[in-house]
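Pasting the structures here.
What follows draws every value from the coordinates through simple rules; no lab data is involved. Not measured: the values here are computed from a predicted model. Cβ atoms are built from the backbone, for glycine too; each structure is taken alone.
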Structure 1
Amino acid sequence: MHSPDIPSLVWEYSRLTAQYRLKQNKEQILLAAGKIFDIYCDLTKPGKEQSAIRNKLVGDLSNAIGNEAEEDLTKGIRDGNYKRLLGPDYREYDERQWFYRAVDEKVDPETVGTSNTRTFIWKKDYMQSDWFLFQEAVRQHHDVAMNVLKDTFVLMGIDEKILAGN
């Protein structure tokens with residue numbers, strides 16, 4: 001379930017055909033980072049240094065991730081590598097910590113022992129929380145991806161109502 005989240009992991013995704021099963025996370029991350037950089041450069045026209053900057057970016061990211069042979073490179077060490085690379089812009093991701101910074105938990109004593117014991121209520125400043133901002137970014141990414149893929153899904157015969165969640 002979390003194989004795509006481990007940056008240096010090489011694994012097999014059994015839902016795909018044999019030709020596409022082997023997943024090399026680091027390779028995919030570096031390819032994506034290079035492409036994102038290229039798009040950024042196309043939009044900003046940074047000049048002649050583009051290739052050297054791209055190579056440094058991909059190399060620095062590769063070093064921070066480590067490689068499969070170094071799978072004992074713990075999350076803590078990798079996070080330290082990311083912190084050094086990104087400086088003050090680095091935000092450590094901890095799903096539970098981010099969530100509890102955005103909400104207050106209320107326990108209803110009358111429902112203790114049932115599945116409805118806990119209620120979560122947004123904190124006053126939740127819209128500035130990492131959790132909320134991450135969820136909004138995911139939603140925006142989903143909307144863009146669905147817009148890009150909409151015609152392909154229609155060609156596949158997938159009803160737009162299903163795609164919209166209706």
Structure 2
Amino acid sequence: MLPEPQRIECSRLLREYAELRNRIPTLQDLSELRETVTRSEGVQDALWKETASLADRPSAILGSFIQSLSELTDLQMKRVRAAVWNRIPPTIVLTLYGIAFLALTAMGYGAGLAGSRTTLPTVMLILTFSAVIVLIVDLERPRQQLFKVSQEPMADVARRINSPRP
């Protein structure tokens with residue numbers, strides 16, 4: 001609903017942005033990931049420039065477009081912050097390993113004092129500590145290996161943007 005030529009350019013930029021955001025979870029190379037994030041930020045900047053060119057013609061539609069563009073920018077910043085800056089401090093990870101080590105050492109010491117070892121509970125405890133640590137570390141990483149976050153909502157947006165309008 002934007003006036004020409006901004007409508008065509010913004011539509012093209014939004015299609016490109018959706019395609020870039022859709023590709024990011026599939027990228028394995030860190031340099032390619034950085035390049036794609038930088039390109040998506042460039043697309044946002046271009047959208048803002050197109051919007052700024054309409055500043056002399058305020059309207060309700062332009063206000064809605066600016067609001068949605070602001071939300072798009074905020075979401076991008078949240079995604080990047082979550083992937084890069086929100087990390088578990090190394091002291092917490094080391095503390096998890098320390099607790100597991102101390103618990104298993106105490107269990108081994110207790111088994112030595114008792115003169116018998118209970119294999120099943122020991123194996124279960126080892127697997128439990130290992131699973132907890134692996135889950136915490138995997139959930140904290142942006143390139144998760146055990147859990148995959150569905151990208152279907154973004155794929156749907158890209159399909160809807162690219163589908164021909166009646």
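To which of 1, 2 does the computed value 20.8, 68 (Rg and Dmax of the Cα atoms in Å) belong?
On the way: 1: 20.8, 68; 2: 25.0, 86.
Clearly, the read-out refers to 1.
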- Message: Given a value of 0.90 for FRET efficiency 1/(1 + (r/R0)^6) of positions 5 and 157 (r between Cβ atoms, R0 = 35 Å, to 0.05), calculated from one of 1, 2, which structure does it belong to?
- Response: 2
- Using the calculated result -17000 for helix-only ellipticity at 222 nm (-39500 (n - 2.57) for each DSSP H run of 4 or more, over all residues; to 500), pick out the matching structure from 1, 2. 1
- Message: Looking just at distance in nm of label points 7 Å out along Cα→Cβ at positions 53 and 125, which of the labels 1, 2 belongs to the structure with the highest value?
- Response: 2
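Using the calculated result 4.5 for distance in nm of label points 7 Å out along Cα→Cβ at positions 45 and 77, pick out the matching structure from 1, 2.
Working: 1: 4.5; 2: 1.6.
Working through the options, I get structure 1.
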- Query: Any idea which of 1, 2 comes out highest on distance in nm of label points 7 Å out along Cα→Cβ at positions 117 and 133?
  - Reply: 1
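If relative contact order in percent (Cα under 8 Å, 6 or more apart) computes to 32, which of 1, 2 did it come from?
Details: 1: 13; 2: 32.
For relative contact order in percent (Cα under 8 Å, 6 or more apart), the value 32 is produced by structure 2.
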